[in-house]
Structure formats: structure tokens, C-alpha cells
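**Q** Once you scroll down, you'll see the structures, which are given as C-alpha cells.
Where a number appears in this text, it was derived from the coordinates with a stated rule and is not lab data. Predicted model only: the values in this text are computed from it and were never measured. Cβ atoms are built from the backbone, for glycine too; each structure is taken alone.
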Structure 1
Amino acid sequence: MQWFRLAVTPMLLLAPLAAQGPPGDLFATMQEISNALGVGCDYCHSAPRGSGTPEPKKDIARAMMAMTRELNAKVEAATGKSGTGVTRVQCITCHRGVAVPGQLGDILSQTYRAQGATAAIAQYRDLRQRYFGRQAYDFGEDTLLNLAQRIVESKPDDALGLIQLSLEFNPKSARSYVALAHAYTRKLDDASAMASLEKALDLEPDNSVARGQLEQLKSYHRQR
């Protein structure tokens, strides 16, 4: 059915693709775009053929195709290379298998600001289940730790939730335990902070950051 929809696609939609390759490549290019966005043909072809119903995603697709051609022309001009000698910008370059591209950290930050830590954690789990192992998002610990770092001073409990989520998927990360310790100190829970730092040192005995912070906390307790 998808190939049938492509076969009857008006030439107005296919026209922007003509510059990307010979006419015989048009249908393959459309399928390549579909794969790059992780969508089916009905994502853009949303109305019955001939109905006259607006299909705004087609207009966006045409504009994006034109932008891609323009970017590739600029790359060729800047590098003095053409054809196979230059890396070309494609839909997959930005979309990476998702319809609306974006960095995972930015997506989680937006959800956190609008709905809170619980929603952001649930969103991370959902996206990880659907996209882990693909090129869509960076599920490395930096994504969660960077978000936690931005909020730990004012919202230590929220930061703890994010760091604990990181440790769920990265249980041998000394860096995450160090971040966990810092969040505990913001809650004045020095005992939990020291336990976290000791765990970090169990994983990385030479971790100078964890050792220095642990010694500082112990010295503070002795002086009190």
C-alpha cells in the first residue's frame, strides 16, 4: 500500500526530489526519507487523494528538501568538493529515526520544566524502551547527569531521582555515585553522601574526586 501511494503521488511533491538523483531514484528516495523520520507514508500523505484537504506536512517536507539541497550546495562550495568527495547532508543527519529531531537532554529538560521530575523520568524510560540501540537519542549517563547538575542546588530531591535512574542503567558508574553524593549533601544528608562516595571508590579506587570529597566530609564531621 505504501508503494501504491508513492506511485500516485502528484509530481508536485516529487519535483523537489528530482535534483537529488535520476527519476528512477525518486521512489527509493521517498522511502529513505520515511525511514529517516521513522514514519510511514501517511505521515505526510494524510488526506485521501484528490480530496483537496490540506496536508501541511507535505509543505514542510518540500521546504526541508529545498533546505537540504541548499546546504549541500554550500558544503560543496566551501570544501571545493562535489559528488562522492563530500559528506552530504541528508534527512537522517538531523532526524536520526524520529519525526521531530531534538537532543534527549533538551527534551527531558522541557518535560521537567512543564511537568516535573516524575514525568521526565517516565519519558526517559519510554524513549529508552523504544529507541535504545538506535541512533535517535544519546542514552549515555551524561544526559541524565547534566540535567541533574542543573537542578541539584534548588531541587535536590528531583536531582536524586534522575541520578538514581542513571545508576539503574549504569550501576558501575563511579561518576554517578559522586553526583549522588553531591545531591545528598544539598539535603544535609552527609551519611548517605559518604556512603555514595565510598561506593564510588569501591568501583574506582583511584578516583581522586571521590576520595577528596569523602575526606572533606569526614573531616567536617570530626570538627563538629
Structure 2
Amino acid sequence: MKAFEAEVGLKVLVANSADAYYAYQAMCPHMEVALEEGFYDGAVITCHQHLWQWDVRTGAPLGLAEAALQRYEVTEEDGALYVVPFSPLWQTDLLKGVAEGTLEAIAGLARSQTFEEGSVIYKPGDPAEDLCVLASGRIQFTIGRDDRMSPAGFSLRVGEVFGWAALLDDQPARIATATCLERSTVLLIHGRELLAVLEGDPAAGYLVMRRLASLITHHLTPAGAR
């Protein structure tokens, strides 16, 4: 594996496994350590700092790792490798296992928007219209408002979903605050349009809503009660 930097400043780690090439973010999502300095056995990438590991074929976390690697698509042409951004929709747990045609229809609904550090994407009382998928950056997600703000807020990483109320009945307004900890790009998918796509694929709709329930429970249940 070897790290490269594109002209636009994008740093990418490219790894070869058998006859295939895979590309991911060059820095560990845990402590911003260069993954090129870690270990690679042809199947697993290991950060040498805290031993976080990832499957080289998918970027999925293994062992101690708590976050997936941001993935890029790789194509080979005339002996040269071309790396392009890979949609975070293909990485989010909420949509894993959804049929390719349905996934492409969902991708067609996504609108990309970039927010500067410190920007509030939404706050309690704002209309709950869009489901959000983090494409780059970091988002702090907290529950409540003013002096009733939950101290158990958590930070989201690339590929994670927030703004769940857009897919729920009788939840017209936000009940949380989403704030950018750094410059971040978010994919916005109108909730009602997404539900319409899922209604056309009942199997995908059941899978997504079951995972959504699990996701909400995971994030909103106090750690000591899990």
C-alpha cells in the first residue's frame, strides 16, 4: 500500500490485493495518523498507533476500529490508476444489502451541500424534511435545547446517517442539533421522496426501517443501559 496526494490536495491510500486495487482515506479516522506507516498483510490494513483495522476490500472496521474508512472508486486504464470519490451511500449501514437499482434511485435523490466549521445544519424546531448522510468532515449531534441539552451528544463520521425524523410519521420538526466540528459535506435526501422509492421495493423498505429503528435505539439509549 502507498499514499498519494492529488493536485487538489486529496490524500489517498492505494492498496493492492491479488489483482485488484482499493483506495481509501490516507489518514486514520481515529487520531489522524498516516495509514501508510501502519501494517498491511494483503487483506487487512492496520494503523500502527492504536491498532485499528479495516478490511481492504470494503473499508469496513475490524476488531477495535469504530469507524469505516472513506472509500474511493478505482479504475485502471492503459496501466494508469484513476481514483474518484465513492458515494458514502454505498458505505452507510442503513442501506447495506439494498438492491443496486433501488440504491441508484436513492442516489439520484441526494443533494450535496457543504457547511463551514461551526455551522448548525439544523436545530430543534426546524422542519424535519431531509435525511442526512455525512460525506466528509465531522458532525456533533446533541439532543435537547438550551440548559436541557443532553451531555451525551456524540460525533458522527463519514457514511453515518442523521436527521432520522425525516423518515418518521408525526415528527414534522427536529428535536436535536447537528453542528459541524469542521468543514463538512452532507448528502441531503428528502424523506418523503426516499419513502416513495422504498415503497416501490418492499424488501428494501423493510430492511431500511428495521435498521433505522436499531440505529435510533443505539444512539439514544444511555451507554450504561445497553
Structure 3
Amino acid sequence: MEVPPGWFWMGWETGPAPERPRHRVWLSAFAIARHPVTNAEYACFLAASGAMPPAWWTHADFADPEQPVVGVAWAEAAAFCDWLSGVHGRRFRLPTEAEWEKAARGGVDAARFPWGDAHPGTGRAERPPRVTEGRPNPLGLQALSGVCHEWCLDWEDAGYYAVSPERNPPGPPDGTRRVSRGGAWRHQDPWSPVAHRSSLPPALRYSDYGFRVVSPVSPGDDIDSPRAPSLP
């Protein structure tokens, strides 16, 4: 789905400290996947690259082709993006957290969740849901909360909002953790608001961590961020 260029309001003024201050951000146009990368899509990458499958790859609770692929480290998600770029002849990468939040809001800056303000009222799931099971947001994007945490391009810095550039913020130049977004299935309350920020050391592989991809509409407007060392 294409997200048009323009301004949006990022963060919450009344949220936890890392979500403040609420600030205006301008982003170039970008296209974002309708849902996180699925097991079926990741299987194509494994077959073509010879990469090692994720830890839960053969577990019955994680093997549905329409579930998000999970247990993927940050560098493995970035490697999938590089492979996909070669397949299609255009650049794919992980979203910045600003891109993720703007897409998740779907043009409704005041909404708490991707679909509106109402909490679903349900708790922890027994397995990762299929990526098409939840309610879409106004852009038609799915699985933005309640499914899996999604790796982002940025390094994590709890105070970054106070110093981030107004246009196409790329995230801090370095760090020890990578940003993730979206509520995850195995939490007691899996329904994270669109402004919620989380992070993880990039080498870790968790059963509730997946990713989705973006592609710049105009390559000349694209941003980048220093990458972590490749994993063995």
C-alpha cells in the first residue's frame, strides 16, 4: 500500500516518556506491505538463499503459511529485504519507526489503535494469529497490533523524539537495541497503541518478533541507517 508524502503527528503527549513529545513529522512517499512477512513468503527466501530457518519453523503452532514468520533476528530480516530487492529490481528495506507509525495511523492522527480508539478486550493468544485475522486500518493494513512485534530500521534511543529531524527522521546513528513496533500475541495485553515503542538487541530471536517491508516510491528521497554486523 502506498503512503502519500506529507505531515503527521507522531507520539503521544500523555504517553510514557519515550513517546513524548508529540511532534510533527514529514515523510516522503513510501509503499508498505499490507501485512508482516508470512511463513509462505519467508520459505521462498530460505529456498533461494540457503539461510537457516527460524527456531520455531517446524513447530506446529508456528507453521501455518499465513502466520507471520517469527524468531527472526534483525540482520535476518534485513537479509530478506536485500534478497527481495534483487528479485524485484527495486529497493526493499525495514521501515523506520516514523514510517511504521504513520502507516499504522492510516491518516487518523488522533486514534489510539490502528482501527480506532476501542480496545478489543481480549488477551493473550495461544499462537501467532494469521496475518489476515485482525481488523485492518483505514489504509487496509493488517496485523499492526495483536500479532507480532515488527523490527524497524532504527536504533533505539528513548530520548530521540526531542532531537529528531522534522523531515524523514532516520533514527539515531548507533545504539545497542533496534526499535520494534506493534503489539505481540504472547503478551497478556497484546494490543499495543500505534505510538507504543519497544526494542530488542538485534541478535536476539523471539517467538513474537517478525517484520514487514517498505519500498521508497522515489529512490532519491530514501533514507538509510547504519546496519548491525551480519550474524553468523
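**Q** Given that distance in nm of label points 7 Å out along Cα→Cβ at positions 137 and 193, derived from a single structure, equals 1.4, which label among 1, 2, 3 identifies that structure?
**A** Source structure for this number: 3.
**Q** Comparing Kirkwood radius over Cα pairs in Å, for residues 73-128 alone across 1, 2, 3, which is largest?
**A** Answer by largest value of Kirkwood radius over Cα pairs in Å, for residues 73-128 alone: 2.
**Q** Follow-up question, since we're still on this one. Taking relative contact order in percent (Cα under 8 Å, 6 or more apart) as the quantity of interest, name the structure among 1, 2, 3 where it is greatest.
**A** Largest one: structure 3.
**Q** Thinking only about volume of the Cα convex hull per residue in Å³, which of 1, 2, 3 has the largest value?
**A** Details: 1: 176; 2: 147; 3: 113.
Largest value of volume of the Cα convex hull per residue in Å³: 1.
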